[in-house]
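The next part holds the structures, each set out as structure tokens.
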Structure 1
Amino acid sequence: MTLPKDFEEYTRSILGPSRYDHLVAALTTDPPVSLRLNTTKQKDITGLNDRVPWCATGFYLASRPAFTFDPLLHAGVYYVQEASSMFVCEVLRQLVHEPVAMLDLCSAPGGKSTAAMSVLPEGSLVVSNEPIATRASILTENIQKWGSPNTMVTRNYPQDYAKSGLLFDVILTDVPCSGEGMFRKDPNAVKEWSAQHVKECTALQREIVEQAWKCLRPGGLLIYSTCTINLHEDEENAGWICKHLGAEPQPIKIPEEWGIAEGLTRQLSTTADIPADTLATTETSDEDCPLYPVVPDGRYIFRFIPGETRGEGLFMAILRKPGEQSNVLRQITAGLQKGDKKGRSQKHCKVPDNKAIKKSPDTLLTKLYNCGTYAVRTDADVYRAIPSSWLPLYDIAANRLHILHAGVPLGMVKGRDILPSPALALSTALLPEAFPRVELDYQDALSYLRREAVRLPDTTPKGYVVVCYHGHPLGLEKNMGNRANNIYPMEWRIKSTHLPEHPIEIIKE
């Protein structure tokens, strides 16, 4: 790997020669492979013993398998995620002890959002956002496969959220960055690196955080993270957030043996830097923006450096907004109990009336656990079951944001009928007896995931059935009797026609 000269000189200057050489040596090795288990779908496993220290559901693998050809990946039983990024689990575990409304502002492809769903207290809402359409589509797929009903996916820019009037208890800003921490995994990050790009990223990151800050309730938690190494996008921006937005450090304690580095306090050498004419500005000078405040107890800034931790490069700063305001979901609950018009309870929420439809969406609603705790909402002929605990938040978002997914996808209007949503089968809110179930073998499971025709047993009832692999739903088929229609989403299908010689089995029960 040939690294840019400016990057080499600057990074050596902030890490020191020995530490820098250790980093470069690590970049020549294969990146660690890790995944996170979805314990709402699979609790007991064998064969995975190498745990990620800061994530109870994270595991390292000895090598990288062909994940695409494991049906359990598509069933949402696990998520392939780089280990350093799982640190958000430890942060939330230590700091969040009641249900919250959380916004993951730069969420695609969804790793940190699904990680948050695994550790936040039951009843928490995670809103995942991505402004770029292609990335937002992938994000929606991953969130729907994970299956949690307390989720929403939007496609908006940060300023849209700032104008929406919505507030959140926790906001994660995993901001776009120069990607220095991903050089080992992503050769394009090396090719695209430049001092000018670092400068542009630094400015963009501040713009994003400034908009996010408007959506954070007083007393709320801001998690700022990048996958880069330089001070400008990391410590200097953390210091800028504290100085210009008034953020306060929120320290936590972690074991030293995890090998997670502290924040860098200064440049070790001033002889090498990203050229001043392309990067230095009055905003990032020591005089205007000290690196970051120091706290006497615990740490709130964390650096994952390849070679020092088993994972890729990551920077994270944990900050809190001054002041105090009631938890967002608690406010919604109080409004519901008072009969607030902005937060009506489920019994007041009528199913949208469409006389052209011969079957009510209530038919699908009854297929969910605790169906009385949901309200039905419709958007462009798509019916959704929204948990009443955050219904007022959804109603505001539906009027002011571009929602791609929310709650439990029930179905879509087609002609005079409502067809069940393919994603309904993957929801953890779906009752096991809601539809007949058919178990597929490995080859048929891959055929189904390629959106090919799969023959069902002759004893299969007509109508919609859930097809499963190792007991885990993959999606829906409609059994016509003489044939079965595969309704797996076209955009989710496996495009490769390769069939592995042996089944890919990563998760063993």
Structure 2
Amino acid sequence: MKHPTPPRAPRFARAARGGAALLTAVLLAAPPATARATTNDPAPSRAEIHQALGLDDQPADYVVLVDTSGSMNQDGRYDTVRSTIGSFLNGMSPKDHVALFTFDSRPQPRYIGSAGDSAAIMSKLPAAPDPAGDTDIGEALDAALTELERDHASAVASVVLLTDGEHHPVGGSRYPDATGPAWTALRGRAQALAERTELAGYALPLGNGATGADLLGDVVKNTTVLRPDSIQDLGSYLARAGERTRIRKAQLLLAGDVGKGVTAEWSDAARADLTSGSATAKLTLRSTSRHVPLTVTGASASLGDPSVALDGLPGQLTLRPGESRTFDVRLRGRLPAGPLPYRRVEEADATLKLSGRVTSAWEQPLAPDVRLNVPQQVRVTGAAVPLRATVGSAVFLPGVLGGGALLLLTGWLWWRRTHRPRLRGELLLTRVFGDAFTDRVELTGRTVTLRPPSVGGRGRVRGRRRSTGTGPRIDLLIRYTPDGSTARESGATCLPDRDVVVNGVSFTYLSGRAAPGPSGTPAGGPR
């Protein structure tokens, strides 16, 4: 037995791609708006979809087994088969491969080659069945599987069996009974074929008596037994077998589109500038299908975190298989300035949110045989949306800095007024013990350095403003060392028109204000 190479299903899909894309474009074309722009447009028929997919360009294998045993002469069965098989062959594509066998005591190939010329194929059938022929269904099925096991067989294969009797082989047949090791081997071969080919069987029992048509289902697991109510219904039942084969072609071709939908992706790599509150950018919607047109209805988009509205998407659009449409959209919104609204350039990456319902006009006509399972939501892909904006007030930072500087200046002025007030008046320095020489020092500025020539030593004087019940006053803070060393430096506070002694030297503070004492003489005069 000749073992075939596995059928190349990807080749089947590749061959369909160009023709299907062209026919789909024709099916969808509408000037100049997108095809099926409104939901009121009628859905395409299944025949139109098959045409758009280019199913006639996808080859399929048909093996037709016609019973020519003697019983087929009864009730005009064979004549009916001859007249109806022609219509069945007319429904095939010229690229389909057909193998026509008759069988009675043994199978005999009548035609093996391309479909397309039904008359030429029909001419190969015998004019009448063999009156002495038996019915060896096992040998017929063996011949069918051998044909389908050839190299480079099609990815879709059908076995059509038309018989009116039970399995009744001639003596010496490899299939003497309807069961046994030979039938087990047939089932194994059919299973191996089904693992690499879309294999199906269609059995049409003719007549009202017992029939061996069900034996096809014992060999080919995916078999449908079509039971015509009468021999006159044979044509419509053969048409069903042809339609089911076309459905299987569509299933194989559309298998890669199951679950495919529409994606949305931000097209601009540059950051959209929202300084003015609006910006333009580009958003791309892409169909991920290879054959199925997809429609998006009620599309609306926005950006989250920060919240930015987005306009410019059509209310409805239809994408051809694999088509991408890029839209100029307008962003409306602003980036938040934050708790400190100083002038700066802020950048953010926002999350694209897109709502809308995705459907296909093909879903309903193809159901229930083909379930596309189109995702109803648009899937957002790609990175986050980059945004930028100049935010905050141009006067905020200068105002804050200026206010802070003013506050610091005010505080410093208050501190200087309190701790470094301007001095006025005189300071008299006299030794408490010893000679009575007095040094008179005029108080000016905010700090006075003491170098009394008579008393000697060194010191410094500054003031401190205090509030009193009678108004503000300036006290003197005196630091003095008699020998100029820091080790002997001492200090004291002298009130206006009073005196203090520091390191044996009397300091009298004459403020220049009238401050009568108890006796009416200045309280701060020399003692």
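What follows draws every value from the coordinates through simple rules; no lab data is involved. Being a predicted model, the structure only gives us computed values, none of them experimental. Cβ atoms are built from the backbone, for glycine too; each structure is taken alone.
Below is a table of values for the structure above.
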{"item": "Comparison of 1, 2 - label where relative contact order in percent (Cα under 8 Å, 6 or more apart) is highest", "result": "1"}
{"item": "Which of 1, 2 yields 76, 61, 37 [Cα extents along the principal axes in Å, calculated]", "result": "1"}
{"item": "Which of 1, 2 leads on FRET efficiency 1/(1 + (r/R0)^6) of positions 86 and 318 (r between Cβ atoms, R0 = 30 Å, to 0.05), largest value", "result": "1"}
{"item": "Among 1, 2, which structure scores highest (criterion: mean count of other Cβ atoms within 10 Å over residues 118-125)", "result": "1"}
{"item": "If distance in nm of label points 7 Å out along Cα→Cβ at positions 302 and 422 is computed and equals 3.6, the structure in 1, 2", "result": "1"}
{"item": "Top of 1, 2 by FRET efficiency 1/(1 + (r/R0)^6) of positions 414 and 438 (r between Cβ atoms, R0 = 35 Å, to 0.05), largest first", "result": "1"}
{"item": "Comparison of 1, 2 by FRET efficiency 1/(1 + (r/R0)^6) of positions 374 and 390 (r between Cβ atoms, R0 = 35 Å, to 0.05) - largest value held by", "result": "1"}
